[in-house]
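A short reminder: the numbers here are calculations on the coordinates, not readings from a lab. From a predicted model like this one, the values you see are computed outputs, not experimental measurements. Cβ atoms are built from the backbone, for glycine too; each structure is taken alone.
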Structure 1
Amino acid sequence: MANFTYFIRERVKIDGRERGTTHETTLTGINYADSRIMYIPSGTMTEIINVAALPGAGTFQSSSLKYARLSNMSSGSINLQILVGASTTFNFLVSGSGSFIINSALATNTFSNFSYGDVKSVKASPMDTQAVIEYFVATT
């Protein structure tokens, strides 16, 4: 088992004054990491990550997902779609050069009673002619 550490560093310089923060988090018990760069054509909703109960090609086990980062390497925006539980879908607009982080295998499908469901899949669709997506996944 390994420890996985990720850093978030934010910096901005306005009127000659620099501001920012640094955040570091360590996840323990990581047994596997995977990364990939994918080209996604326009007009498609392409599955980037599949999270299921059983192992398979291009699939990560739902109980073991601890961290996933999806970065839009393109200049145009993408629609990032996350399926949670049996049928709840969330859509996020990720602008060019932006990233989206999932740091739990669970997401809420309602904010009124905090009922959580497993993340089942992550898909993306480009707003332009094509998109380049990079992902990094860490599991136990």
Structure 2
Amino acid sequence: MPTLPFRLAIPYRRIYSGEPLRPLLRVRLEYGNTSLDAYALVDSGADRTTFSTRHAAALGVDLSAASPTRARGVGGSDVVFPVDLVVTAQGVRFAAQLNFSPQWTTAFGLLGRADFFRAFRVAFDEPDEMLYLDRFDEPGT
């Protein structure tokens, strides 16, 4: 079995005391001239990156200009507002289409496969509670 090298080893963390440790990253969301730092869960089960509509408001995103669609997941389906913006994670900038959801009320967002997993090679080490990342060699935004 081949061994894949990973340049980054990031311990799982928690935002609030008493929560379980999770593969959370600090990311920067950029929309126009506005940026917002936030936490996001690296989620291999998420097709798309999703954040709360509170994050959209903080970025000055006018969701009335976005075309709402439905996103389906294990918990059912939600109305989401897809918006193109730029995400920076671990110093790597990449274009992403974020789904902003009024039903997503968690303080952190989800980093999904359609964009984050195209920017990084990802491995989870659950027993040691570590996230391993390596940037793909494709240039970012």
* Here Cα Rg over 2.2 N^0.38 Å, for residues 16-95 alone has been calculated and equals 1.17, so which of 1, 2 was it run on? -> 2
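Please state which of the structures 1, 2 yields 18.6 when mean count of other Cβ atoms within 10 Å over residues 24-31 is computed from it.
Clearly, the read-out refers to 2.
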* Taking 64 as the value of percent of Cα pairs over 17 Å apart derived from one of the structures shown (1, 2), identify that structure. => 1
